[in-house]
Structure formats: C-alpha cells, structure tokens
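I've put the structures underneath this note.
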Structure I
Amino acid sequence: MIKKYLKTLIITSILDLSPIIIGIILWDRLPDKIATHFGADNTPNGWSSKAVAVFGLPLVIFALEWVCMLATKLDPKYRNIDDSVMMKIVLWLMPCLSIMMASITYAYALGKEIKVGFIVLLFMGALFVVMGNYLPKCKQSYTMGIKLPWTLNSEENWNRTHRFGGKVWVAAGMIMMLTSFFESPFIMLAVVLVAVITPTVYSYKLYKDGV
C-alpha cells in the first residue's frame, strides 16, 4: 500500500514540513516565545519556544501522517482501504492541518489579528462535510470508519450505519460552518458529540434488531 501511495506521500510530506521553510525565512521577525494554543476568546493560553513552533509542530504532523499510513498497512482488512477515497482524504488532511496551524501561529506572532475560533470551526465544518459525503463508501476496516463491535461483525450493519452517519456528518459540518461566526467551542463540541453519538446509537439499535 505504501508503494502505491508513495508519490502522494512524498508530496504531502513536503507540504507537512513546508511551514518549517516559512518559519526559517521569518526567523528573525518571530519572537522567542510564540503562541501555539488559543482560548475561546482568541486569546493565547499556551506558548512554545520559537524552535518548537517552527520545527516541532510540522514534524509532529509529518510523523502522524506516516503512523496513520503504517497503521492501515497492519489492518487485517487493509484491502478494503486500498485505493479508497477516505485514504486520500486522510493523507491530504495532514498538510492542510499543518499549513492552517502554521498560518495562525505565524500570523499572530507577527502581530496580525486572527480569529482562531472562526478558522477552526470553518475548517472542521468543511472536513465533516467532505468526510460525510464519502463515509457511505467506506468499507469495513479497523482503522477507518465507525468502528464498533457490531459494525465490524456485520457488513449490513456497517453499511447502513455509514449511510446514516454520512448524512449526520454532512449536517454537522454545515452547522459548524454556519455558526463559525460565533466562534464558540461549545457549539463545535456539542455538534461533534451529536455527530459521534447519533450514528453509534443508530448502529446499536440495528444490532439489537438483529442486523
């Protein structure tokens, strides 16, 4: 599988690490302490050294992408993941996340006014819409999809749960995007919980009904 996605992995890995190049270019303009975590009011509440912000965060995301790829290779049902759209989404998610985080971090460090809550909600909403659209096409596996004991033991339960879950995730994503102007982490948390719990309950009901 890794050989098949090697070209994509090389491109996405370069993009994962691209914020390092930008950080080096901006090095002299960046402060020694950089805000890397923000509260609900867009005020920073977590700080890192310049080196950690520039090198550490992109490297963590880079490593995470390769861990995800290796984990899918070890999946007993990895053939169901091979050539799946969801696999491509996961691979391209990492560079998008790396670039978004770096953009927020560098912009704030350079004195720009950044609406972190708005950006995060908009990003999460778009992600849920995209994944929700492809969730029904996701085949049984231990690394992707709604992995519950009863979905993994029943292909019909898996398929029906993912068709239902896809609709829920799309709706959740749209709500997050529409409410992104409020910049409320509580709205995001509530929507994510509903998006996770609703398909789980639905799937369990199917299981109790013998599906």
Structure II
Amino acid sequence: MNFDVIKSNLEKRGFAVTVFDTASEASSYLNTAIHEKTVGFGGSVTLQDMGLYESLSTHNTCFWHWRIKEGLTAGDLRDRGNAAEIYLSSVNGIAESGEIVNIDGTGNRVAAMLYGHEKVYLVVGKNKIAEDYEAALWRARNIAAPKNAKRLGVATPCAAKGDRCYNCSSDARICRALTVLWEKPGGADIEVILVGEELGY
C-alpha cells in the first residue's frame, strides 16, 4: 500500500508519521525510541499481537489493564497508564484525509490520547485505513466495534451477529465515547506509526 497520501495529510494536521513495511520493524523502532520510561497501554489487539508489552517491559515500567499485576486492579492500571510518560494505542479508523476515529467503552483510551503524556504513539495497520472521514467512522462502528464486542463476550446485538452496529441501549454496550482527532491537540506530541500489514480490528 502507498502511504504517501495519508502520511502527507496527517503531517498537515500536525502529526508526526513514521511508516514501516512490517510490524516487526515497527516494534524494533518503538523499542529503540522508548527506553527507561513509564508506559501506558490502551486496550489494543494490535499492541497485543505485536508483543509490545512484553518487549517494552524489559527496559521500561509498563502499565496495561490487560496484564494485571499482583496487588493491582484493572482500574489501578488504567489510572497509572493514563499518568505515564508515554502512551501507546491503536485506532479504530483512520481516513486517508487524516482524521483519526476512536470509540471507547470506559473512556480511558480515548482520554489518554488527548492530553497528559510526553508522547503518544498510535500504531496503525493498513486494514484500519479508510477513504475519508465518513468511511473511517463507519469502519469504527461497524467493523472494529462488533469484533471487539465479540472478543469481550458481551451481550450486545453486534457481538451476537457480528455484522454491524445496532446503536443498542444494552448495559453491556462498549460504544460509549467517540473521539475524532481533526488535528493534533495543542501541546501534544503524537506520532502515528503506519504499518503495511493488517493488525488488530
């Protein structure tokens, strides 16, 4: 995939952009760039599949509510992750025109992308890229969210049918907060890592 267009549009919106052909190359880059830091992780199958928690934990102090440490709760780890120097996540959809779309249930992940860290890295596989903002939003709602709901085993129509968002009112609904990064938030340092492989949902 040619990332020239999306890279240019993201840079016009203030984001730093680095492109890699493979997840392995992206992982090596992040392990070099992040050293002896506190690192927070957002819920992300992309980061899990890349083994980034395991590799970064060898030379950083990492906090991820998917990896519960003795004596801590998932809530504790979300809080520590959101207060970390560095934050890592993926996205639910990204437009070639440069808008970055995310949906969250708890809100810790989308909140952490916006404010409070030395640097945020967003790791994005080629499958997350959509033609424009409307397509990126559609992807987040109708592809990423049902797959995540099914993974979590929640009792929602999208998890049961796996085909689209039903805009349900279920207590188990995971689509509770939507953020769109139109441009890089003021004062933030956000780098988008584009990877020429399919990663996550």
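Taken together, the values in this text are just the output of simple stated rules run on the coordinates, not laboratory data. Computed from a predicted model, the values in this text were never measured in an experiment.
Given that helix-only ellipticity at 222 nm (-39500 (n - 2.57) for each DSSP H run of 4 or more, over all residues; to 500), derived from a single structure, equals -21500, which label among I, II identifies that structure?
Working: I: -21500; II: -8500.
Clearly, the read-out refers to I.
Can you tell which of I, II yields 63, 42, 21 when Cα extents along the principal axes in Å is derived from it?
Details: I: 63, 42, 21; II: 46, 43, 31.
It traces back to I.
A value of 21 was computed for relative contact order in percent (Cα under 8 Å, 6 or more apart); which of I, II is the source structure? Kindly include the intermediate steps, with their values, before the conclusion.
On the way: I: 21; II: 29.
Answer for the origin of the read-out: I.
If semi-axes √(5λ) of the Cα gyration tensor in Å, for residues 76-163 alone computes to 23, 19, 9, which of I, II did it come from? Show your work: numbers first, answer last.
Values: I: 34, 13, 10; II: 23, 19, 9.
Derived from the structure labelled II.
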